[in-house]
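Scrolling down, you'll hit the structures one after another.
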Structure 1
Amino acid sequence: MPNWAIDYVTVATTRGYMSVDPADGERLFRLRVHIPGFAWEIGATDDLGLLVDVIAAWRDGVALDVLAAEFEFLELEEFAGALDRGEPTSSQWADLLSSDDDSGDLLRRLHADEGLRTMFPTITHRAVRLRVDPMDWRSHHVLVYEVDTERYMTEGPGAPRAEVPAGDLIRHLRAALDEGQ
C-alpha cells in the first residue's frame, strides 16, 4: 500500500465523529475526535478490544471521568470536557483568544459582539470561520479575512464574496449568518 494512502475508520456519535488511524509499521491505533473544522487526538492503544470498548462507551455517552478512569490511554483535555458539557463554543473562543495567532484583533472584534460570540470559531487559511452549529458540518457558516485594519473580506455558502469596511463588519456578519438559519 502507498504511504500516502489514508486508511482510517470513522464512527458518528452525538459527541462528534471519532476516527481510528492505524500507525504505519507498528500495531498502534490512534483515536481522534472530530467536529466540523476541528479535530484532536484523545489517545492511542495497541489493544483493539480496548479501542472498540472506548468507542462504544464514548458513543453511549459515558461520562468523561468514568472514561478516563476506565481507559488509561485516553488523554481527555479541557475541550473534550467542554464538548461533553455541551459548551464547545465558549471553550473554543477562550482557546483562540488566548493564542498568539495573527487573527487576534479580528477574533477580539468578533467575540465582543454578543450574537457572534454564540458562533463556533475556527481559524482556517488565515481566515476566521464562524459556524452556527459546531456539530453539523452542513451548518451555515461565514469566513472572514482581514484585508487590512479597515477592510475585511467575507464569504459563505450562498453569499457572494464581499469586501466590507471595518465599521460595517459586525452588522454584515450578523445579517449573513441570520440568512442561513
Structure 2
Amino acid sequence: MTKHDLDPSDVAELERRKRASLGQLLLRSARLLDERAVARVARGARGVSQVRRAHTALMPYIDLEGTRLTDLAERARVTKQAVGQLVEELEAMGVVERTPDPEDRRAKRVRFTPSGIKALLHGLGVLQELEEELTRSLGQKQMASLKKGLTALLAALESSEASEPQEEPPERR
C-alpha cells in the first residue's frame, strides 16, 4: 500500500486527530526534549559520550540503592533481555554497576556508580538549561502554568495507574 492508495479524507482526519491529541503532544514534546538533551550531553560529554535515548529512558527507573533487573524490566515495560543489554552498555560506560542484593544474595541490583551520579547531575543540568530556554521562549507565566498542569496530570495518571490492571511485559505473555 502506498500513500496514494489512502483515502485523502482519512489522511486529513488522522492528521487532525494527531494534532488535537494530548498524548501525541506529550510524546512528541518529550521525544524532542530528550533528543536535544542527549545531543547536548554528547557534545559536552563528561566521560559518557555514548549515551542514547534508550539509556536515558531506563535511568529514571533505577533507584539510588539499586534495583533488580527484573524490576527494571517491569518498570520500563520492556523485556528482561532488553534491559540486560542496556545495563551492560551502561556498565561499560561506568554509569552503573551490579552489586549483590542484600535481601537475596543470589540476585544482583543495578545501581549508579559515583561517576554515574555525576553524569545524572550533568544531565539534569542540561535539562535545566533547556527549561530556561523554553521559559524565555514561552514566558514565565505560561511555563509555570504548564508545569502546574503537568504535575497535576502526572499525579492523576499515577493514582489511576494503581487501580488499573497492568499489562505484562512481552516476555511474560
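The numbers here are math on the coordinates, done by the rules we state, and not lab data. Model, not experiment: these values are computed from the prediction. Cβ atoms are built from the backbone, for glycine too; each structure is taken alone.
Tell me which of 1, 2 gives 1.1 when you compute distance in nm of label points 7 Å out along Cα→Cβ at positions 125 and 141.
Working: 1: 1.1; 2: 3.4.
Going through each structure in turn, the value belongs to 1.
If distance in nm of label points 7 Å out along Cα→Cβ at positions 29 and 53 is calculated from each of 1, 2, which structure is the one that comes out at 1.7?
Values: 1: 1.2; 2: 1.7.
Only one of 1, 2 returns 1.7 for distance in nm of label points 7 Å out along Cα→Cβ at positions 29 and 53, namely 2.
Structures compared: 1, 2; top value of volume of the Cα convex hull per residue in Å³, i.e. the largest, recorded for 2. Here the criterion is relative contact order in percent (Cα under 8 Å, 6 or more apart), and among 1, 2 the highest value is seen for 2.
Among the shown structures 1, 2, from which was the value 17.9 of mean count of other Cβ atoms within 10 Å over residues 109-116 calculated? Could you put the intermediate results ahead of the total?
Working: 1: 15.1; 2: 17.9.
This value belongs to structure 2.
Comparing distance in nm of label points 7 Å out along Cα→Cβ at positions 69 and 85 across structures 1, 2, the highest figure comes from 1. Can you tell which of 1, 2 yields 2.7 when distance in nm of label points 7 Å out along Cα→Cβ at positions 61 and 157 is derived from it? It must be structure 1, since only it matches. Match the computed value -8500 of helix-only ellipticity at 222 nm (-39500 (n - 2.57) for each DSSP H run of 4 or more, over all residues; to 500) to one of the structures 1, 2, and report its label. Label of the originating structure: 1.
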